[in-house]
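A.B. asks: Once you scroll down, you'll see the structures, which are given as structure tokens.
Values in this text are rule-based calculations from the coordinates and carry no lab data. If you're wondering where the values come from, they're calculated on a predicted model, not measured in any experiment. Cβ atoms are built from the backbone, for glycine too; each structure is taken alone.
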Structure I
Amino acid sequence: MLGRLACIAAVVALGAPAQSVRPEDLGAGKLLVASRDLRDPNFTRTVILLVRYGEEGVVGLVINHRSTVALSRLFEDLKDQTEPVYVGGPVETKSVLALLRSRVKPADAERVLADVSLIASEDLLQKTLSSGGEPENVHVYLGYAGWTVPQLENEVEQGAWYIFPGVAGLVFDSNPDTLWTRLIRRTEERIARWTNVAPAPAR
């Protein structure tokens, strides 16, 4: 583990873009990509967008685990909404949060990226879903992931996570089921170019 972390740190120091393993690069709007060594079943092969980061704690949403539940089962007024609800994380699994892709931030939403906002109000979510916008621009999550800042920093130092810049195109990727595989492969290929070690095949 330490040898691999040293290799990654060297890549980062040489200016390689995309991923980091430095706790100081954590923050709202960053993506966490689980390493292969992360064995926690709640987070195996996950990609997480950090939506809040501060003294009150860290909140993230797993963006690559779709459930089999359609929006219409959560909201009776949206009978035609067949978009799947996402499993946002293991904390408060009955709570509902949403991400909206739009350059215009609704008044009661929280800006996460330049064109991605967090909706934590049920009234605002209902209004957004009923507005007639493109359904692929709203992702709804049941539950979330939560840490204290020191806890998450420690996990990064232990090699559990790679940190990527948040990009709306990844948050709203059209094929989230393969997102982890693509990002972990990108990380390993970059490391391999600097260490002359072939990356492990993504499974």
Structure II
Amino acid sequence: MVITLAIGLIVIAGLGLFVVGPLNPISLAFAILFIGLSADFAVQFSLRYRAQRYLSSDLREALLEAAERVGVPLTLAAAAAAVGFLSVTPTAYTGLAQLGKIAGCGMIVAYFFTFTLLPALVRVAHPPGALKPVWQPALAPVDHFLERRRVLVISLTVILLASGIPALLHLQFDFNPLHLQRENSEAISTLRQLSKDPALGFEQCANTRAIA
């Protein structure tokens, strides 16, 4: 999994430089998003593989069964994540648009490597069979409830989503990256002191903010 994440991160970093060019402090956040979300894909596949390996001693059969079981759920998850990130690309805010492009492509890369590179590495490593099951019996009632009440769960989710849509009309975006910093940090305190200095003109102040 670590090797898969590392190679995927290198690939998406190179793809990001090719697609958007030089990165900025906001678009660099793609690395955190990629590691966090692609690790989820790898974990889901690996857990399903271990569960199948406990039931079958054949490595190839366990990998194929794992891919078949998690194929549809991970495809849906990757598509939803990619669409979510790519939806911000039309914005005029360059940093956020670049982040959306790179992160959206990153979900496709993570999905592709989860079903190609990760199983290949497992096959090469040829680990021993699982000695005990990976499922948690204590969580079985939760699974049974979601299966029996899936229509109710989906309906409540849709209702909650619809009730939150009107709030989007009041959503505002703060373009000032300084607000991402702690107010009592040394850098922000110094910047505020400099901005109050009458000896500094507007242009000098703007340059100081850009440097910060």
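A.B. asks: For P(r) over Cα pairs in 5 Å bins from 0, in percent, the calculated result is 1, 6, 10, 12, 12, 13, 12, 11, 8, 6, 4, 3, 2, 1, 0, 0, so let me know which of I, II that is.
C.D. replies: Numbers: I: 1, 7, 16, 20, 19, 15, 10, 7, 4, 2, 0, 0; II: 1, 6, 10, 12, 12, 13, 12, 11, 8, 6, 4, 3, 2, 1, 0, 0.
Attributed to the structure labelled II.
A.B. asks: Taking mean count of other Cβ atoms within 10 Å over residues 133-140 for each of I, II, which is largest? All intermediate terms of the calculation are to be shown ahead of the outcome.
C.D. replies: Details: I: 16.5; II: 10.0.
The maximum falls on structure I.
A.B. asks: Follow-up question, since we're still on this one. Which structure, out of I, II, was distance in nm of label points 7 Å out along Cα→Cβ at positions 85 and 117 derived from, given a value of 1.4?
C.D. replies: Only one of I, II returns 1.4 for distance in nm of label points 7 Å out along Cα→Cβ at positions 85 and 117, namely II.
A.B. asks: Another question, if that's okay. Figure out for me which of the structures I, II the number 1.00 belongs to, where FRET efficiency 1/(1 + (r/R0)^6) of positions 45 and 173 (r between Cβ atoms, R0 = 41 Å, to 0.05) was derived from the coordinates.
C.D. replies: That value comes from structure I.
A.B. asks: Something else about it: Thinking of I, II, which structure, once relative contact order in percent (Cα under 8 Å, 6 or more apart) is computed, gives back 28?
C.D. replies: I
A.B. asks: Work out the source of -7500 here, i.e. which of I, II gives that when helix-only ellipticity at 222 nm (-39500 (n - 2.57) for each DSSP H run of 4 or more, over all residues; to 500) is computed.
C.D. replies: I
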